[in-house]
1. Assuming -1500 is helix-only ellipticity at 222 nm (-39500 (n - 2.57) for each DSSP H run of 4 or more, over all residues; to 500) as calculated from a single structure, say which of I, II it is.
2. Given a computed value of 23.1 for mean count of other Cβ atoms within 10 Å over residues 33-40, which structure among I, II does it belong to?
3. So if we calculate distance in nm of label points 7 Å out along Cα→Cβ at positions 129 and 313 for every structure here (I, II), which label has the highest result?
4. To which of I, II does the computed value 15.0 (mean count of other Cβ atoms within 10 Å over residues 209-216) belong?
5. The value 12 for relative contact order in percent (Cα under 8 Å, 6 or more apart) was derived from one model only; which of I, II is it?
6. One of I, II was used to compute Rg/Rh (Cα atoms, Kirkwood Rh), and the answer was 0.96. Which one was it?
Structure I
Amino acid sequence: MKEVSVRQPDAKIKAARENWMVRLTTAGVPLTDFIEVTQSIDIWDDWCSAWSIRAAMHEKTGRECLARSQNLAAGMHLNTAALEYHFAKFLFTHDVQQMKQAHMKAVECRSLALAHMNPPGERVAIPFEGKFLYGNLRKPKDAVGQLPVILIISGMDSTKEEQHNYEQLFLERNMATFSFDGPGQGEGEYDWPIRHAFEEPVAAVINWVERRLDLDGDRIGVSGSSMGGQYAPRAAAFEKRIKAVIANGGAFSVIDNFDQRPQTLKDAYKLRTHSKSVEEAREKSRLFDLTDVAKLVTCPIFVIAGQADHITRWEDSARLAKEVSGPSIFLLLEGGIHVGHNRGHLWRTQCADWMAEQLGVPKR
């Protein structure tokens, strides 16, 4: 009988198998795909290509459905393809060419899916500093009049293509959603490094909202997770057109949480701060600090933290909730990991209901 060689996974693949399942499946990646793809590879160099191959299967099915005018099915398959292309690239920072190729496929598939989703959406380009911020606008089905809108801000390794399931929470409550990539994020990572002054891109987005006849510029909420959990309150501190904030798993001071983070995330900081080394990226992270900023947040804020978060200490979120000047709710998730993916039943619908109340959306 031929002996089968069993190779042990490298540290990054082992960590992915152990820690990322909940995040990917919560976003919408099929559980079977996660198991089969992560078990099929043992070295990190194979991560992007393995997920891209699986994503291409969903893309092929989606395009075949479009050809048969099975549009709703097409949208679902293309959205899954976009998610899997996104996760192919999200922390695959050591091979930028391969990373960008997968990323552009994620954008292509999500953009193609938008018109066929329930409810549908549109791709938007907002002028910013001589270039563009790209985002996806979705509105509740059969919506009329000017709608309140939630600006959804991603983190260091997430992008607008990851936000579909989160968008649904607000859409179901008669709020529009606008998920966008800011500087250093998604489509913005090639034009700008990440920036601590996130109120600048947010202001550009709000200016765009105010020019739309279908969106209510007086009812704007912001929700951010992970690094977005710092960006969102930072934006609200300086941009008073924001009426309410959800901040999930954000650091009060990034550098105080930097050393404990896994190498894949440190490498992402290097790339997205446009640094030559992790050490340089670490120093640049000093600017990402809410000291003397949190007190400027005067609108209502809902702060979420996971007690078992090994990326950002939960105490940072507690400090944020304590130091803001406006009304605050602090929800600590017992056993919750980063951004509370494994405790979604404790916060996802609750924070969406809270946001609807803050923006004056009638209860159904």
Structure II
Amino acid sequence: MINIPLHSQVQDDLDFQKLMKEVDSSGIFFSSENYTWCSSVIKGEDGKYHMFYSRWSHGGKKEDDDSMNYIFNGFKGWCKYSEIAYAVSDKLNGPYKHVSTVLKGDGNPDRWDRFTMHNPQIRKFGDYYYLYYISNSFDSSLQFKDESKMSKDWKHWLKYNCTQKIGVIKAKSIADLVNGKYEKPSAPLMVPDNINTFEVATNPTITQGPDGKYYMMYKSRKPNVGNMTFWMATSDKPDGPFKMLGEVFTSAEMACEDPCMWYDKKRKRFYAAVKYYSNSKKLVPQFGALALITSVDGLNWQAAAHPLISLREIQMKDGKKIELAHLERPFVVTDKNGQPLALYAAASIQEPSKGDSDHPAFENNTFNVCFLLK
């Protein structure tokens, strides 16, 4: 944990509400064939902007290898069929053009990342690009508390969902990364240790701290706790091994998920953009809104001085305001000093399970949106 003298701490004055610009159509990225979610963007050595995102097909799923494959119909297909795709743009806020799929499960029962590829986060540390992601397999032997009260479908879903782990691939260039010329360890980067964390390791976000170490915040569970919990781990290298520091933002009013973390060299503190997951409204005034939290040492987190990033809405340049059912999976693009340049988020106008939106601005109900920051 970082030990920073009080006199070196700089004012916590980051205010997204003053930075966020209206959105135009180029800042909306969607597909008419697939659910579009989880974007992560980086500027490459070619000067272009490279988006890595999650996608999976609409509609029902064939029986294939599982007689209960219907549990992955529609939006729920992310848990088995999500793949990490790649798109590129000349401008930070788009428009982006889909190019290819980078990671996709092959169903190999010997692999920990047998099925879904999800939650991508692209980073560059030193001379390498690192793409962090989550995946899962299937464990028919898993048993759960109060199984007798669970439906058959829910128990089966959990045998996929509760095998989620975190992985990483690295490459010397974006071109190598998207063309399969990357290093991919056979083992996951982070798994539940069955001492502090249980069932899953997911939602990874990684940044380098002022001490040169690499900090990873991720989601897991504690025993006999219904809600998910968040943890911090550190490593001397971007691809681990990571050592647990401890649990973060533990209070009910700080219930958050989908963090995107970075270190602000100007303000000398960590920040994380998160989806607020509490009905208490003590952090920001709306469940599911995007919020800003901060930490000086990487372990002790609190609400930022200006905690509201955005309510579940999009203010368009043409003056229209779009109300959203979901605005989540935030990703903040920063400059080399940790100053925010753009905020990306996954969004839907209606509940994704209800299908495509009738709103004339979008052909599909799930999309990634870019908010440029002044």
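Laboratory data are not the source of any read-out in this text; all were calculated from the coordinates shown. A quick note: this is a predicted structure, and the numbers were derived from the prediction, not measured. Cβ atoms are built from the backbone, for glycine too; each structure is taken alone.
1. II
2. II
3. Largest one: structure II.
4. Corresponding structure: I.
5. Attributed to the structure labelled I.
6. The read-out was computed on structure I.
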